[in-house]
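J.: What follows is a set of structures to go through.
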Structure 1
Amino acid sequence: MKTAGIIGGIGPESTIEYYRLMVAAYHERRPDGSYPPIIINSIDLQKMLGLIAANELAAVTDYLVAEVEKLSRGGADCGLLAAGTPHIVFDEVRRQSPIPLISIVEATRDAATKRGLTRLGLFGARFVMQGRFFPEVFSKAGISLVVPDEDEQALIHDRYMNEMVKGIFLSQTRERLLTIVERLRIQEKIQGLILGGTDMPPIFRDLTDSGIPFLDTTQIHVQAMVAELWP
């Protein structure tokens, strides 16, 4: 039985969701009452964000590689970074990693490709919306990405970091976000929306109809890990 490794704490709420979803997905594949072996290394969100904000990407890479090495020493056979933002240095972290790593960006691209989507909106923390790592991966599959304008990005980043990362999901915030989604749908012709922040899906979870599909990157990432480890 292979062991999953999670770099969590980025943020804590989504780490809990990763664990819950991974156990549930495992049970769907193996309904024998057993539980999957999972190792979680919960790291310091503020340290990582501070390094990224200072553009010290080499230091971010070193930090994440050291934490992945802890997973490996603990017995993990495969790992993931349970957030979108640290994927800004994912390629280099994966190159140095002692264990295989599953990319949230690549997994989401593959999910979008299966749905036949070619133009998508992207929400998340500022580092996700302004970074090149999502567009570079998606463009290779012929998928174009659209991000909100600067004011909308500022709103999304603020509500994401100060509410959703802390497990706070307000109806008024959801309405503001849905207004942005509708603008992108009408003006930018997006066919779907990537929830690029792993703490974001719960705010939309009981939404019955948005007019377009929302790609839950947390769920997609978990499914990719489960398929890799416990097919």
Structure 2
Amino acid sequence: MTQRQEAILMSVVEQYAEVASPVGSSLLSKLFGVSSATIRAEMAELEKLGYIKQPHTSAGRIPTDKGYRYYVNILSDNNSDHSRLTERRAERALTARVEGGGLPDRTIRNAVDTLVELTHNLGIATIGNQLYMSGLSNLFGQPEFVSGQDVQQIARLLDNLEPWLREAAPNEPLSVYIGTENPIGSSANASLIISRFRSPYSDRSYIGVLGPTRQQYRDVMNLVEHAGRVLEDALYE
């Protein structure tokens, strides 16, 4: 993939997350200062490579799971120094809600509820052997989840999420499972972003969000990672 193709893919992911409709060449031509024909040629190549696709109802393109994975990997590589950067406003809000939260379960719930407010996704956390969830209306309010079949797929994923977390016990500080990568609910068109943290309940507790694959990954990944870090600090200060 060329540098320009990579930049176009990044833009497609970010624009689609913002507007929830396929991204056309005319918009990207303005962003990149080249002709629409040039953008169409580059998008055709990205489509051949499997990073974007063209819905049958539109001339625009949307990312595939492969495209999202490429995007997330780029973010992960570029954000290695994030923890040393000054906290942004959303992260400060999350920190404020977590600090002084009282009992561990209340502190964890505060963090989840804040993630829901900030990301507009479903927030989740393990508290002991239970899964705390908040923000179901956010999840089912997304345009991706309007049919009964879509709701059933998400419900099946949620039913199996807590036992999967307990058995698989992901060991990365931040884990991102995109669409078909999800070990459960792979056909639910959803992404799971979770952070591992130590708590009085377990050395492998988890907090994160579940939402459509159409995500503001940069912001959501940073917030989820920050939530895990701040929770661990608050619970062991």
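J.: Work out the source of 0.95 here, i.e. which of 1, 2 gives that when Rg/Rh (Cα atoms, Kirkwood Rh) is computed.
T.: Working: 1: 0.95; 2: 1.00.
That value comes from structure 1.
J.: Looking just at distance in nm of label points 7 Å out along Cα→Cβ at positions 12 and 28, which of the labels 1, 2 belongs to the structure with the highest value?
T.: Working: 1: 2.9; 2: 0.5.
Between 1, 2, the highest calculated value is found for 1.
J.: Consider the structures 1, 2: one of them gives 3.5 for distance in nm of label points 7 Å out along Cα→Cβ at positions 20 and 92 as calculated from the coordinates. Say which. Mind showing how you got there, number by number?
T.: Details: 1: 3.5; 2: 3.0.
Label of the source structure: 1.
J.: Starting from the value 2.8: which structure in 1, 2 was distance in nm of label points 7 Å out along Cα→Cβ at positions 108 and 172 calculated from? If you can, show how the numbers build up before the last one.
T.: On the way: 1: 2.8; 2: 2.2.
Only one of 1, 2 returns 2.8 for distance in nm of label points 7 Å out along Cα→Cβ at positions 108 and 172, namely 1.
J.: Ranked by relative contact order in percent (Cα under 8 Å, 6 or more apart), which of 1, 2 sits at the highest value?
T.: Working: 1: 25; 2: 18.
Result for relative contact order in percent (Cα under 8 Å, 6 or more apart) over 1, 2: largest is 1.
J.: One of 1, 2 was used to compute distance in nm of label points 7 Å out along Cα→Cβ at positions 204 and 220, and the answer was 2.4. Which one was it?
T.: On the way: 1: 1.0; 2: 2.4.
Corresponding structure: 2.
All of the numbers you see were taken from the coordinates with simple rules; none came from a lab. Remember, it's a predicted structure, so these values are computed and weren't measured experimentally. Cβ atoms are built from the backbone, for glycine too; each structure is taken alone.
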